[in-house]
Structure I
Amino acid sequence: MVRQAHHSRKLEYQFRPMRMEDLDTIMAIEQHIYPYPWTRGNFKDALNSGYSAWLLMHNEAIIGYSLMMLVLDEAHLLNLSIAKAYQKQGLGRYLLEYMVEIAKNNQMANMFLEVRPSNLSAIALYENMGFNEMAIRRGYYPAANGREDAVLMGLAL
């Protein structure tokens with residue numbers, strides 16, 4: 001299930017399944033890009049639960065990752081992250097397109113995700129991919145001033 005990306009700089013990117021031995025690298029990225037990162041336990045639990053967990057690779061290096069829970073006919077995107085040095089290059093979209101493809105291949109009817117209202121670049125990406133705002137989850141995320149709401153977004157597959 002390895003696919004090559006066509007990128008303006010002719011760099012090659014591949015996808016591969018996430019494994020436990022990848023967690024050191026993933027944790028370093030996660031802690032670098034988020035003020036409230038997932039814990040190693042969050043990733044371990046997701047992997048142990050058999051969630052769809054994928055890495056975006058460049059020259060054998062992990063540069064992005066995503067995890068998605070597939071339940072009945074719903075895909076719930078739990079985490080989609082690109083390492084800081086690779087952001088703003090269209091790779092978040094590329095990884096999201098891959099996750100949508102996996103959801104479709106698993107006969108999912110809808111994909112859902114939560115995003116911080118303050119994460120404007122992520123919201124713009126999701127809207128551009130066809131996701132619609134469905135609800136606000138109050139106090140969903142930890143934040144410096146206590147809690148931040150989440151925007152629940154959905155995409156019909």
Structure II
Amino acid sequence: MAKEPGIKVISDNRKARHDYHILDTLEAGISLQGTEVKSLRLGKVNVRESFARVKDGEVFLHGMHISPYEHGNRFNHDPLRVRKLLLHKREIQRLIGKTKEEGLTLVPLRLYFKRGKAKVELAVAKGKKLYDKREALAKKDEARRVQRAIKDRFQ
């Protein structure tokens with residue numbers, strides 16, 4: 001992934017790239033409460049076990065844990081509350097069509113700030129089988145071994 005100017009990545013879901021075949025990605029805004037933004041700025045978020053679901057023509061993010069702001073008071077938020085994603089109607093219709101296909105799901109890949117707004121990169125993904133995961137690890141190990149051999153040869 002290329003580093004884009006003006007983007008500060010808060011959290012990256014590397015496990016999703018291991019567990020799913022990524023078919024398509026899109027950027028969505030995220031509806032947050034006051035102390036959630038402060039916790040995000042401190043990097044107190046976990047998107048590893050989260051997923052998105054379309055319900056009644058709206059997209060919601062489930063399972064994303066944003067820790068309560070430590071300087072917050074009674075106005076602190078529920079860490080695991082369901083958060084609404086902000087998308088255009090056309091994008092939501094496209095997601096509805098894709099998620100009705102068998103085996104496709106919506107997974108957040110990364111959470112970041114872009115021009116001061118919290119954004120989530122959402123992926124339409126298909127789950128990998130165990131043998132696919134093993135194959136990907138074997139390819140990664142082989143590429144690492146080749147790079148090490150090239151480095152050793154030219155030193």
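Please treat every number below as a calculation from the coordinates, not as lab data. The structure displayed is predicted, hence computed values, not measured ones. Cβ atoms are built from the backbone, for glycine too; each structure is taken alone.
One of I, II was used to calculate mean count of other Cβ atoms within 10 Å over residues 51-58, giving 13.6; which? For mean count of other Cβ atoms within 10 Å over residues 51-58, the value 13.6 is produced by structure II. Here mean count of other Cβ atoms within 10 Å over residues 35-42 was derived from just one of the structures I, II, and that gives 12.9; the source is I. Each of I, II could give mean count of other Cβ atoms within 10 Å over residues 91-98, but the derived value 19.1 comes from I. Computing Rg/Rh (Cα atoms, Kirkwood Rh) across structures I, II gives 0.94 for structure I.
Quick check on the output: 2.0 is distance in nm of label points 7 Å out along Cα→Cβ at positions 19 and 139, derived from one of I, II. Which one produced it? Of the options listed, only II reproduces it. Computing distance in nm of label points 7 Å out along Cα→Cβ at positions 43 and 59 across structures I, II gives 2.7 for structure II. In terms of relative contact order in percent (Cα under 8 Å, 6 or more apart), the structure with the greatest value among I, II is II.
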